[in-house]
Structure P
Amino acid sequence: MKRYGLWRYLLILFVLGLGIVYSLPNLYAPDPAVQISYTSSSQTADEFLAQRVTDIVKNEDFDAKIQLENDYVLVRTDTYQNQLKLKELLSSELINDVVIALNLAPTTPKWLVDIGANPMKLGLDLRGGVHFLMQVDTETALRNRQDGTLQDLRIRFREENIRYNQASVEEDSSIFLKFNNLLAKEKAEEFIIDNYAQFNFPLNSNVENSIQLYLSEAEIEQIESDAIDQNLTTLRNRVNELGVSEPIVQRQGKKRIVVQLPGIQDTAAAKNILGKTATLEFHLEAQMDTPRSRKTSYPYRNGIGAPAFLQDSIILGGDQVATAQASFDENGLPQVNITLDGEGGSKMHRATRGNIGKRLGVLFVEQKTKTIYERDESGQQVPVQQSYEVKEIISLATIRAALGTTFRITGLDSPSESSELALLLRAGALAAPMTFVEERTVGPSLGADNIKAGVFSMQLGLFLVLSFILFYYRVFGVAASLALTFNIVLLVAIMSTLSATLTLPGIAGIVLTVGMAVDANVLIFSRIREELNRGRAPLDAIDAGYNRAFLTIWDANVTTLIVAVILLSYGTGPVKGFAITLSIGIITSMFTAIMGTRAFVNLIYGSKKNLEGLSI
């Protein structure tokens with residue numbers, strides 16, 4: 001029998017040691033927590049906010065631990081019921097100036113965190129994720145489309161020399177046009193029929209020499225569908241920017257989107273990024289002779305200057321931004337470098353080449369929500385989410401030359417704000433604002449049945465397999481049982497290190513891995529028994545069993561691994577969770593079933609020269 005070299009034992013001990021250390025964090029359950037941060041990215045949590053939270057918690061006699069982190073306040077609780085009660089309490093007391101989100105705060109010891117050992121992330125069906133249900137305001141998307149059409153109509157009317165007195169978008173999202181005379185009205189009517197097929201036949205208004213334009217039902221449905229699709233794409237991009245593993249972003253019903261973020265830790269930041277309808281609009285400054293109906297006064301961001309009037313017509317919006325990167329200007333102040341797409345660059349060039357010397361305003365547009373409390377039919381105060389729009393001037397600079405596809409935005413407060421703005425622009429603008437209609441953390445209190453079923457299936461499968469192996473293969477069964485335990489430790493350690501998310505289908509993958517690991521040992525042990533029956537000496541039979549079973553084990557595992565990789569590449573959600581654990585389990589089982597068991601068998605039998613039989 002070939003001797004096992006010292007380096008192999010040392011390698012196995014080293015890998016086993018790493019596996020134990022990096023699987024240890026999974027023994028420390030996270031605390032249910034509530035995370036509080038300011039809504040503005042330019043503000044970071046401070047002692048004042050921590051003291052406000054402390055006073056609220058003390059007054060209600062909650063058993064909670066309050067921590068001031070880098071940019072948020074974290075309140076740890078002992079139960080998930082207290083977590084939900086605490087969130088409701090803080091939401092009612094700290095209404096509009098903060099973001100309050102549910103969280104699962106890790107309890108991993110610092111020495112493990114310092115070496116990069118973190119607990120394995122669990123999917124929403126087990127524990128440790130956030131579920132958002134978001135309502136899309138398609139009415140705003142419809143109005144935004146009509147605003148854009150109205151701007152286009154004004155330009156085309158000037159080109160066609162069609163005179164009009166009034167052009168506006170009404171409350172019902174129709175476009176109202178009033179003309180100087182009947183001839184101008186008839187000319188406009190003919191032009192609209194030829195060039196704007198999305199409208200029903202222009203209807204005569206009650207007002208003389210006017211037209212009321214209504215979108216067709218098919219066009220309205222298409223606009224709403226496009227808004228949902230664009231929001232889905234934008235949310236997926238933003239989730240990717242957040243670095244969430246195995247997220248779920250999908251449509252639910254006609255106007256709602258579900259977002260699930262398994263294993264996310266900074267839920268407040270996620271909620272802030274996902275919910276923001278932040279984008280930019282570029283407007284020329286209104287001149288003194290601009291009619292009051294065509295200009296609006298906007299405040300400067302954070303009140304750094306007096307309000308200024310901008311023209312209502314939009315040169316272009318954030319949806320035509322190709323790339324955006326945060327950086328610093330020559331004075332060390334934060335800025336965002338922007339590159340427009342081809343169409344956006346052309347619009348910017350046309351708008352600025354004839355307005356050199358005038359000022360161009362950059363408007364930051366953000367959709368926010370606030371909580372107000374109204375009385376229901378029973379007289380109880382109930383929280384109601386109310387959305388509102390904030391428009392503020394970031395910069396108002398003189399145009400020195402015609403602008404093209406690249407320029408920069410300055411006037412930002414902090415590097416974090418420039419990074420956030422760049423992220424939102426890079427991920428794309430939301431086509432319509434959204435409000436959070438549901439938010440929850442799925443923990444053991446909600447996923448207890450799944451957790452129990454998954455753990456029980458693993459325990460039962462492991463017990464039955466180990467019992468059979470120990471009874472049927474005796475000493476070799478002990479080797480297989482140790483290797484099987486070693487395999488599970490390694491699998492958990494690798495998943496923790498890779499920040500992989502474990503789901504209920506993932507547990508099924510682990511159970512399957514247990515069976516496959518034992519299957520490899522069964523092939524080896526059966527081969528050893530065959531060699532013994534052929535009359536080989538015990539030590540020679542061990543060598544032959546491992547050597548000749550290796551190719552069979554290799555072929556079986558490689559073919560299964562190919563399928564697992566395909567599932568991992570093309571699968572989503574539960575399928576991907578199953579594929580991850582299966583892929584890792586195949587690799588670890590090859591190591592433990594071959595090297596692990598052989599090292600143990602060599603320790604038992606390797607030094608026995610005159611061995612007459614094997615306990616197999």
Structure Q
Amino acid sequence: MRHEYVLLMRAWFPRLAAEDQATILEWIEVGPEIDKWSQWREAETGRQPSEEEIGRYREIWQRDWLARIGVDNLPLEWQERYRKLVEKYGEAEHPEFPAYSEGVWVGPTSPKTADELKAMSVGEIVAFLERWRPPEDAFREPSPEGLGRVLSSVVAEDPGRFAAEAKRFEGLDPTYVRSVLSGLCDALKQGKAFDWGPVLRLCEWVVAQPREIPSRQVRKPDADPDWGWTRKAIADLLSLGFDDRPGTIPIGLRRKVWDVLEPLTKDPDPTPEDEQRYGGSNMDPATLSINTTRGEAMHAVVRYALWVRRHVERGPTSEQRLERGFDDMPEVRDVLEAHLDPAREPSLAVRAVYGQWFPWLVLLDPDWAQANAARIFPGDPEREAFFEAAWNTYVVFCAPYDNVWEILRPQYEYAAERIGAQRESTRWLANRDEKLAEHLMVFYWRGKLSLDDPLLVTFWKNALDALRGHALEFIGRALKQTEGVIPREILDRLRQLWERRLAAAKEAQRPCDFEKEMAAFGWWIVSKRFDLNWALPQLCESVRLARKTEPVRGVLEELARAVETHPTESVECLRMIVEADRSGLKLYVGREHVQRILEVALRDPTTAGQARSVIHYLGSRGFLEFRSLLAQ
């Protein structure tokens with residue numbers, strides 16, 4: 001993942017908040033794991049590395065990581081450090097890769113270039129596809145897959161002429177038919193339109209073909225083994241065609257669209273064997289669903305329903321028809337209900353589709369969603385895997401909606417009872433319990449839950465310190481990111497929540513079990529949403545209990561602002577933060593704010609003595625830069 005991570009960091013580092021940038025630079029300042037490297041070096045050379053070799057390794061490691069961020073993205077002082085490292089050791093070579101080599105072969109190749117295909121009519125292209133045969137047993141020679149990729153790019157560039165003559169591609173090799181459909185997909189993504197009628201007739205022909213091709217023998221990935229990949233491409237194409245975008249499918253083709261889509265919901269992909277092989281610890285059900293034919297077809301079914309609804313909304317009798325829900329599209333209801341039967345549909349990938357789209361199922365037909373919620377999210381132990389597939393996908397993909405809350409409250413209660421019970425053998429896109437915590441915090445601040453609601457009581461009881469800390473940190477981050485004025489009743493509700501959690505920490509026999517939860521209050525301070533007369537004493541209490549706060553740099557920045565009006569609390573909080581940071585790394589990145597707090601505190605007779613005590617303590621820890629303040 002190194003390459004993708006570096007590309008992501010280089011693109012987003014300039015957009016990070018200052019404290020997040022400082023955290024990454026702090027990691028670079030600390031340097032690599034010298035002990036491990038020294039042990040490896042000794043094993044390789046038979047001797048311990050010298051101090052000079054260790055220093056060289058550390059500086060080259062730092063140079064490479066700064067290069068990965070990008071010199072123009074660095075603060076000025078770090079730019080200068082990078083330049084000095086480059087002068088000493090030279091430029092980093094391909095630092096975005098753990099290892100780098102160059103080669104000349106780039107993948108499947110085509111007997112025709114894109115320009116050559118563009119110069120041919122559709123009929124000439126089809127004739128060439130019919131007669132061309134790849135060389136036998138020729139490694140790195142042109143292949144159907146290579147030709148199909150070039151064909152796909154040509155179709156995407158000018159989809160109109162290929163869509164109009166889509167019927168010509170009937171009877172061709174599946175690899176080429178799939179390539180045409182993939183090219184049309186790419187064209188839709190680029191906002192290009194085409195005539196859907198001939199394309200749907202080609203899709204209808206494909207779906208009518210036997211999925212398996214008797215006696216077909218091809219080398220994967222030189223060519224498609226059967227019609228399965230083409231059927232998946234059709235599901236992808238329809239999903240895009242239902243979106244409200246240029247090139248959307250005209251509603252007049254509704255019946256023909258369904259005639260193509262409905263058979264794909266019965267496709268054997270994924271089989272139980274496929275799910276066992278590719279799912280579990282390899283791929284979560286939601287990801288598997290968009291990489292299989294039946295899974296993507298079920299996604300397309302919901303998109304189809306939303307496409308129909310969108311057109312109904314624009315009609316003259318929209319209100320009455322919308323109230324009918326799935327009575328106005330019974331074909332959708334029949335498919336959805338059929339695939340809720342575990343005896344008929346054992347796929348967890350398909351069950352994840354219901355979880356991902358549940359709020360939209362509520363929109364389409366709230367009565368149906370209410371009646372089938374317990375089937376989609378079953379609460380019996382025998383179907384635990386089905387619950388996890390739907391629920392985990394729901395809480396990861398879906399925002400907390402009030403109308404969904406009214407339906408799914410029993411499922412939220414069940415999830416709160418099962419905190420920590422997630423199967424370790426299955427890979428998930430995110431932590432289900434953390435997402436549950438976020439949903440519950442949202443419903444609390446909206447007033448859907450009270451402090452003494454049994455659901456919240458269960459959550460706080462079953463959640464460990466890290467999860468409780470995540471819940472409170474989520475509130476702080478949400479407050480920080482929210483634009484505009486936040487109503488006073490919401491802030492009052494949040495204050496009551498914090499005071500309840502603080503009291504629980506104080507009453508606990510082991511305050512260390514509340515360390516992360518108490519430290520998360522720092523995010524509430526950073527949000528700047530609370531009156532300092534209330535917030536600063538709460539911060540002091542939280543740091544006293546947790547012996548830490550997060551994010552340290554952000555909290556120090558807020559204390560540097562508050563010290564003018566609240567010097568006593570600001571210096572007291574600083575003292576506890578300083579004493580808690582045994583490594584000194586977090587103080588290092590926030591030292592300008594520490595300096596500001598101490599400067600102001602020294603001018604106030606009520607806090608001058610305490611400020612001097614902090615300066616002396618910092619000096620004993622090696623932070624000598626603050627001693628000049630004593631001479632002022």
Structure R
Amino acid sequence: MYDGLYLSLMLIPAAVGMAVGIIPSGYSRRIAVFLCGVSAFFGVLAYPLYIYGGEITFTFPLFSAWGPYSILMDELSSMIISISSVVFLTVIAHMVRSPSAPADGRYSALVCALFISCILTMCADTVILLLMAWEAVTLSTFLMASGRDHTAAWKFLVIAHIGGLMVISGFLVMMHYAGGHVLSSWSDLGVTMGPLVSCGVVALLFMGFGTKLGLVPFHAWMPDLYASAPTHTSALVSTVSSNVAVLILFKGIFGYIGASDGMYILAIIMMAASSFTAVWSALESLVQTEPKRILAYSSMENMALVLLCFSLGILFSNGGSPGLITVVLIAGLFHTINHSVFKSLMILTVGSVEDCTGETAMEKMGGLAKIMPVFSVMALVAVLSMAAIPPFNGFASEWLMIQSMMGGEGIHVTEILLPLGVAVLGISGMMAAVSYARLYGFMFLGRPRSEKNVSAKVDTATFVPMSVLAILCLGMGIFYSQITERLAVGVAAATSIPSDGPFLDNLSGTLNMPLLAGILLTIVFAVYALNRIFRKKSARSPTWDCGTPLDENMQYSSVGFSQPLVRVFHPLYGDVIEALDGDSSDKRKKYSIRFAEPFVEHLYVPLGNLLMRGAKQVGRTQNGNIQTYFGYILAVLVVLLVAVRFI
């Protein structure tokens with residue numbers, strides 16, 4: 001009874017918001033946003049209610065050919081629903097005061113639809129509900145992504161539907177072997193399916209959900225969609241939708257199928273794909289000039305690390321201890337929820353900067369730290385979390401990843417692979433940290449690079465949701481042990497991995513994050529106090545400029561920052577130097593560098609051209625005369641008669 005009441009409070013307001021948003025009225029947007037906020041508020045209560053009353057179950061009074069539509073919120077799904085709802089609530093609160101948010105009520109209706117579909121996907125207990133809700137996530141995202149470039153939204157839709165077909169195929173195979181459609185009754189299906197079928201289904205799920213997580217080469221839609229879609233669409237797609245994909249992928253591999261010794265070759269392939277994606281995305285982020293494109297590749301890199309953890313979880317099943325498997329899975333899930341917090345904060349930060357400056361390229365930004373110090377501090381928190389700097393949450397989850405890799409050194413299969421995994425984590429993390437420092441530096445430091453930056457102002461009301469996310473970045477890092485202990489319970493309940501004691505016993509070292517945070521904060525305040533006490537009086541004078549007036553262009557640019565890297569990795573970037581003719585008063589030629597995504601140029605473009613040629617050939621058969629069609633019929637009859645004769 002109470003389960004149905006709670007689900008009604010969480011889902012019905014957003015459903016009403018969908019209906020209200022469609023109505024052409026000046027108040028429809030505000031009402032729809034408010035109702036979605038109400039639903040998100042009750043979504044935040046999912047995990048506290050689970051702690052209080054246990055699992056939340058409900059069956060809708062609707063039936064299909066595959067049975068009823070049922071919901072089950074276990075510990076893991078309720079925890080991720082609560083975190084995702086916090087992100088949803090902060091994004092909605094920011095959207096209310098953002099001048100760039102679409103004013104159309106239909107966009108708010110789509111936000112409500114995305115919330116409902118994400119929640120239903122994470123807690124679905126029947127195959128039909130899960131697949132329908134996952135498809136609704138894709139369609140809602142597509143409709144919300146209409147921005148400056150409609151091509152990016154269509155590219156996302158095509159690639160996501162390819163992944164959707166893989167996911168549907170994988171779940172249909174599992175349903176066939178399980179003999180039922182209730183997901184909570186599925187466990188260790190790999191024993192029934194056999195190693196070959198199990199590997200095939202895991203590969204389908206890995207690639208299917210990988211299309212949403214930015215796995216190479218399915219990542220082609222991400223940079224364009226992040227750059228062109230409204231800020232709040234990018235924030236929700238990068239965080240909440242990724243949480244959904246990771247949760248269902250985790251349950252599919254380790255809950256429904258179960259990792260086994262026969263999957264170690266597949267695990268190595270998955271590990272290679274994840275590692276390549278992490279390094280490639282970190283490398284690409286270093287040359288991008290638009291902040292949202294940098295964040296797109298950052299999401300790819302973070303989700304690749306999560307997929308790397310899942311690959312190691314399968315690999316550790318071949319001779320590894322159950323506690324070690326639990327550690328690496330906790331690291332992946334913890335990094336997923338951490339990513340949803342710090343990435344939503346950074347995307348909202350970038351969106352606010354674009355709103356107040358009217359610029360989308362870093363070359364036109366700069367100097368905002370002096371104009372908006374509070375805003376720049378929150379952006380710094382996001383950057384430090386993304387760069388895995390202690391004591392923030394990004395450091396805590398990546399530290400767990402390294403610990404899990406170091407703990408698997410005694411496993412024979414992983415003696416060579418684990419050092420490579422540590423190297424991938426270090427290389428991608430180092431390049432990503434440089435990219436984030438570059439992003440913050442050219443947005444907030446230096447001189448203002450345009451007149452709009454000098455007078456930039458951010459609505460202070462947007463500081464409230466962003467400050468909530470900033471506090472979470474710090475709090476989730478300091479109290480990581482309490483969060484991971486609850487994740488350990490959720491992993492144990494969702495999988496058949498036996499427990500061999502507290503998972504912390506499998507770590508090679510311990511980390512007292514509250515003590516570390518206290519030491520770091522003490523050092524920061526001590527340096528600040530000493531600087532204030534012994535600060536000498538300064539005299540201001542014009543900067544020596546060798547007789548040339550200084551302007552905003554006489555400082556290091558983001559393109560110049562990336563040039564050494566481009567020169568070294570020139571073949572990988574696919575950079576093209578283009579000559580641009582100057583205006584009538586300037587006869588000199590100007591040169592610019594355009595970066596073409598290699599996977600788009602060498603994979604998707606040739607594949608699209610091939611499909612277009614095939615479509616034209618098919619089109620010719622539909623535009624003939626009556627004699628040609630009679631000829632087709634005669635040829636088919638002759639072939640059939642010959643076939644029947646020999647059969």
* Asked: Can you say which of P, Q, R returns -16000 when helix-only ellipticity at 222 nm (-39500 (n - 2.57) for each DSSP H run of 4 or more, over all residues; to 500) is computed?
  -> P
* Assuming 7 is relative contact order in percent (Cα under 8 Å, 6 or more apart) as calculated from a single structure, say which of P, Q, R it is. => Q
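Read-outs throughout are calculated quantities, based only on the coordinates presented, and are distinct from any laboratory measurement. Small disclaimer: the values here were computed from a predicted structure and weren't measured.
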